[in-house]
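Please treat every number below as a calculation from the coordinates, not as lab data. Note that the structure is a prediction, hence the values are computed from the model and not measured. Cβ atoms are built from the backbone, for glycine too; each structure is taken alone.
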Structure I
Amino acid sequence: MTSPLLSPRELHEALGSVTVLDVRYRIGGPGGRAEHERGHVPGSVYVDLDTELAAPPGRGGRHPLPDTAVFEEAMRRAGVSDDRPVVVYDDWSGLAAGRAWWLLRFHGHRDVRLLDGAWPAWVADGGAVATGATLPGRRGDFTARPGQLPVVEAEEVLGVPVLVDARAPERFRGETEPIDPVAGHIPGAVNVPTTTNLRADGRFRSPEELRALYAAAGVDGDAAVAVYCGSGVTAVHDIVALELAGIPAALYPGSWSGWITDPDRPVAGPTSGSP
């Protein structure tokens with residue numbers, strides 16, 4: 001199996017032969033374009049998560065999967081081609097860039113890697129820093145073919161043998177809910193927060209460590225696994241970790257924000273949170 005990750009050193013050696021996408025993003029904050037222009041991996045093109053990697057909010061949650069044509073055009077505009085490897089990164093531990101990694105693979109790109117350690121690791125490793133806006137050297141020819149990775153929809157979620165909630169423990173327990181209008185979690189889910197996937201230096205734990213981490217939560221690969229989070233974005237971090245551990249996992253794209261749009265769906269834990 002090819003690792004879903006690429007180290008800063010490997011990216012340094014590959015520059016010029018890969019397409020690099022900068023997917024900086026913060027929940028509730030401005031887009032990452034300004035941060036990109038202040039400093040980025042040379043040649044990397046900024047991609048906006050809200051407008052290019054998600055559809056408008058609605059019954060599908062805060063970040064529904066983008067329309068296929070919209071995503072394909074965004075990737076072509078960023079220079080993505082079918083026959084050229086892609087590397088994605090952010091400055092948020094891979095929590096936003098993982099969305100681009102997953103979407104490209106879901107739509108059929110065969111060679112996509114996530115920069116391990118994200119932007120801080122690139123800088124710490126002595127990687128070159130470019131400033132200003134970056135335009136792709138050429139328009140890409142990427143052809144989106146959706147359906148290449150597994151997903152589960154709302155009507156299937158309660159039947160998933162092992163359902164993983166990737167949110168912070170206090171949100172999972174329903175003790176606090178700073179974003180969505182209802183607190184709690186989907187009944188039957190187990191909690192493996194994205195923060196536990198990483199070592200102190202911000203890079204992913206070893207496959208052996210990840211297998212032990214998920215096994216402790218009852219995720220051992222013997223039964224089908226699906227992952228969700230608040231809006232279907234950061235859940236991919238757990239999917240990356242599970243892939244490193246050798247455990248395939250599906251994504252519930254609507255996640256918690258989509259689940260609670262139907263008041264008839266069951267909720268475990270408190271049933272109200274911050275508006």
Structure II
Amino acid sequence: MANLKEIRNRIASVSSTMQITSAMKMVSAAKLKKAQDAITAMRPYSQKLTELLQNLSATLEGDTGGAFAEQRPVNKVLIVAITSNRGLCGAFNTNIIKQVKNLQDVVYAGKQVEVLAIGKKGNDVLKKLSNVVENKSSLYDALTFENTAHIAQSLMGRFTAGEYDKIELVYNHFKNAGTQVVITEQFLPLVPPQAGKESNTELDYIFEPSKEEIVLSLIPLSLKTQLYKAVRDSFASEHGARMTAMHKATDNATALRNQLKLTYNKARQAAITGEILEIVGGAEALNS
């Protein structure tokens with residue numbers, strides 16, 4: 001059994017760790033509220049914009065997506081891996097890295113796959129496992145629609161220039177504070193509207209300019225919004241995952257500290273009992 005000094009040092013170390021994890025949990029909880037409000041407020045707009053674009057596209061004949069809807073043989077793929085800049089958030093980043101590797105080794109086996117990393121943690125690992133062509137981790141320094149739109153515009157330019165035949169987004173979808181779901185979402189080419197989902201209500205609108213011009217002007221905005229929503233989703237998921245991980249770490253540290261205190265008390269009691277026995281034994285020796 002360890003001596004009393006060693007146990008006291010371990011108790012002090014675990015107590016210090018518990019204070020740190022508890023503080024990180026509270027910080028993440030505060031940040032989560034703001035990030036959750038941002039993604040919750042954005043989803044209805046993003047969904048309505050996508051719905052509007054699909055409804056308009058469904059009423060048009062032929063290919064109305066222009067260069068962004070061009071379907072071509074998939075030989076070169078770009079995966080946008082959205083992770084975090086910081087760790088201590090459980091399996092948050094690991095799940096994204098695993099999904100990127102699965103896409104690279106299984107789904108697009110034999111294809112030329114490149115990765116654009118948003119997040120230092122993903123970039124640090126994926127640059128050893130994949131061909132990371134660009135790192136956009138600085139986006140989290142100022143996470144705004146304008147900064148995200150620049151990345152989306154670059155992706156659109158690369159696709160229309162023929163550099164990539166397909167672009168995928170891989171990120172954590174925020175479901176609730178304790179649950180994040182890994183999503184693989186096609187960014188380009190545009191996913192055509194599904195048949196059979198047209199509205200039953202016939203509405204007679206007057207379009208100015210034409211439907212075609214409206215659709216073509218909405219597509220870049222829709223793609224920029226899609227990427228911004230994915231990054232915001234991941235950002236909220238990160239804080240939820242970190243809050244959950246720090247909560248579990250705090251609970252584990254508390255249980256370990258309690259166990260160490262019990263061990264310390266037992267060792268201290270055994271030491272006191274031993275000293276008493278020595279005194280009694282010495283007194284009996286003197287009397288005999």
Structure III
Amino acid sequence: MSPYEYIKHRQILWALRHGKRLGSQFRHDADPARVERGEKLFTFDLDDNLFEPLAPEVRREFEAGDGGELEGKMNAVHSSSATAVNFFHYWRRRGLIAEAARAVRVPSTGIAGLRFEARFPIHADFFKAPNLDVVIDYVPGNVLKATAIECKFNEPFGGWGRKGLKPVYLDHKEFWTELPNLRAIAEQVSPADTRFVALDVPQLLKHTLGLMNAYGKRGFRLLYLHYDAPGPAAVRHAEEIAEFSRHMERDGVMFQSSTYQEAILSLARDRRAEHEAFVDYLAERYL
């Protein structure tokens with residue numbers, strides 16, 4: 001079984017165990033008869049896919065983004081945005097963001113807040129700014145201004161179309177002045193990405209450029225938080241992460257990767273006594 005199928009079916013079984021009604025698609029105006037046909041992957045109620053309902057301010061952040069997550073995508077049991085919300089929303093709502101930061105092994109002191117679907121424009125000529133799943137902001141005066149977190153669930157293992165980096169990014173030579181190693185990688189994934197199979201390098205490059213524009217090279221850390229799975233495809237994913245990490249390091253950009261499993265096990269070891277229901281939810285669903 002491929003990692004993609006493994007993750008998807010584990011989440012379907014989780015939903016069935018807990019009596020969640022699933023449909024094969026999600027639209028607010030969908031014909032109920034149509035959503036019963038095909039593979040059932042979407043909860044009819046978004047709250048059924050989340051540990052707790054979205055806080056109003058978090059809902060506004062997703063509405064301000066352009067990913068369409070609240071238009072049905074987050075209802076998918078294998079949604080990466082739902083997974084990110086399930087992990088981070090709890091801590092933000094309770095003012096305990098440092099706990100989440102420690103669990104994913106990023107700096108946890110001097111934290112000012114946490115945002116979902118944060119946008120970082122790369123250049124005034126570019127209409128669309130990349131959306132980052134989660135950003136931890138630090139207080140003014142901190143050398144580190146932000147930890148930006150790109151969250152992945154089953155995307156590295158299939159089910160979507162891979163896009164390359166548009167040549168316009170390479171046309172702007174000033175983007176790459178401090179990033180010669182990343183420029184070399186960018187040339188390999190533009191206009192089509194035939195170099196990387198599992199890791200979405202064009203997306204990570206755009207995030208890096210947007211963060212550079214906002215904070216400078218020393219002002220941010222980029223965390224790639226992903227879900228691990230068995231099989232050769234997952235091994236390839238890990239190898240590509242390691243290769244990309246080496247290029248980021250050579251250019252002096254702070255980059256790290258971590259898995260949801262590592263973070264959940266850390267919480268289970270250190271924080272379950274105070275947050276039993278939440279940690280048990282994460283462990284049952286994602287371990």
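Structure above, values below:
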quantity: Structure from which 17 was derived, relative contact order in percent (Cα under 8 Å, 6 or more apart), options I, II, III; calculated: III
quantity: Origin of the value 1.1, where distance in nm of label points 7 Å out along Cα→Cβ at positions 54 and 70 was derived from one of I, II, III; calculated: I
quantity: Read-out helix-only ellipticity at 222 nm (-39500 (n - 2.57) for each DSSP H run of 4 or more, over all residues; to 500), computed value -7000, structure in I, II, III; calculated: I
quantity: Top of I, II, III by distance in nm of label points 7 Å out along Cα→Cβ at positions 134 and 158, largest first; calculated: I
quantity: Highest-scoring label, criterion being distance in nm of label points 7 Å out along Cα→Cβ at positions 14 and 230, among I, II, III; calculated: II
quantity: Test item: Rg and Dmax of the Cα atoms in Å calculated as 18.9, 56, pick one of I, II, III; calculated: III
